[in-house]
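There are structures below to look over.
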Structure I
Amino acid sequence: MIEFLQSAWDITEPIVGFLGIIFVLWYWLSTAWAKRKKYLNKGSKKFIIALQVGRPVAEAVKKHFGELDALIEVKSLLGKDTLENDSDYKKIIKEVYKALAQNQNAEIHLVVSGPVGLNFLIGQLVGLSHFDVTIYQYDAISKSYKKLPMPKRSWLNY
């Protein structure tokens, strides 16, 4: 009986080891792929988000798009009109992230009205999280919102 168990183990051990290596490799590759994956909006519904710091934009966004699904406003979120410290920026960024993450099955349109630094942080967040978002900014000449182009690495010519 012991000889049978020994011969069975001699056959089973390399198979278990080989399967273990395959599983670890598969897990590592799937994790690496997930980190680079870009969320693609596959839904047909539009989700309009407006970030309002300072100048009120909610009504103009509603007029331009015909709807407004989420308004992230500094005054209502922080109880003040300005961003004064790191904690204020963190709260705003978390709200923007929450709105983006919860609506990845929709076509997301983000209108930003705020300080350049905050807009840059949001851009980093969108890139870091691989969100598929269309960004708009106000165009004073046409008095409407203008879609910004999606940046591409080819612009850098390297």
Structure II
Amino acid sequence: MPLEAAISLSLQLRDALAAEVKRSRTARGVLKAMQVEALLLQASERDAFNQTSGQLSDAIAQALGEVAAAHDQRDVTLEQLIAWYPFEAAQLGAVFGEVRALTNALKELDLFNQALAERALTFVRAYVSHLAPRPAAYGRRGALVATEASTHSEHA
């Protein structure tokens, strides 16, 4: 039955989201410690999660589309599912609630991690600019201009 498939797929999505939330919580320490290899690994894991969650979401939509088609509908709402299949719809609604909560938690963690990453980037840029400062050369009008290393023979 397509509704049972939608429930099963939703449970898989919930579990994937829970794992990603857990992984995102560990990103704080990796960002603070500036562990480059671990950051790159987390980025590849997030990419895999994004692909998996997209596929699961598409499969859930397809399964619910099949339920709607079986009832001569174009699409289906949770209220319609409750009318047609009360027990299964209640299960699906509960799982969707968990998915929403995990999605919100992941969004909050991503915002926090992004702020940490931007802060780290600011420190790295400041450090690099002190190691290799820009040359301070002025043009004919007194404006600061970018200079490149060159020889006198290149200008002649």
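Can you say which of I, II returns 15.9 when mean count of other Cβ atoms within 10 Å over residues 24-31 is computed?
For mean count of other Cβ atoms within 10 Å over residues 24-31, the value 15.9 is produced by structure II.
Assign the value -28000, calculated as helix-only ellipticity at 222 nm (-39500 (n - 2.57) for each DSSP H run of 4 or more, over all residues; to 500), to the correct structure from I, II.
Value -28000 for helix-only ellipticity at 222 nm (-39500 (n - 2.57) for each DSSP H run of 4 or more, over all residues; to 500) corresponds to II out of I, II.
One of I, II was used to calculate semi-axes √(5λ) of the Cα gyration tensor in Å, for residues 8-63 alone, giving 54, 12, 7; which?
It must be structure I, since only it matches.
Can you spot which of I, II the value 1.4 was calculated from, given it is distance in nm of label points 7 Å out along Cα→Cβ at positions 112 and 128?
It must be structure I, since only it matches.
For relative contact order in percent (Cα under 8 Å, 6 or more apart), which structure out of I, II has the highest calculated value?
Largest calculated value belongs to II.
For the read-out distance in nm of label points 7 Å out along Cα→Cβ at positions 16 and 120, a value of 2.5 was computed from one structure; give its label from I, II.
Structure of origin is II.
A value of 3.9 was derived for distance in nm of label points 7 Å out along Cα→Cβ at positions 32 and 96; which structure in I, II was it taken from?
Among I, II, the structure yielding 3.9 for distance in nm of label points 7 Å out along Cα→Cβ at positions 32 and 96 is II.
The numbers here are math on the coordinates, done by the rules we state, and not lab data. Note that this is a predicted model, so its numbers are computed, not measured. Cβ atoms are built from the backbone, for glycine too; each structure is taken alone.
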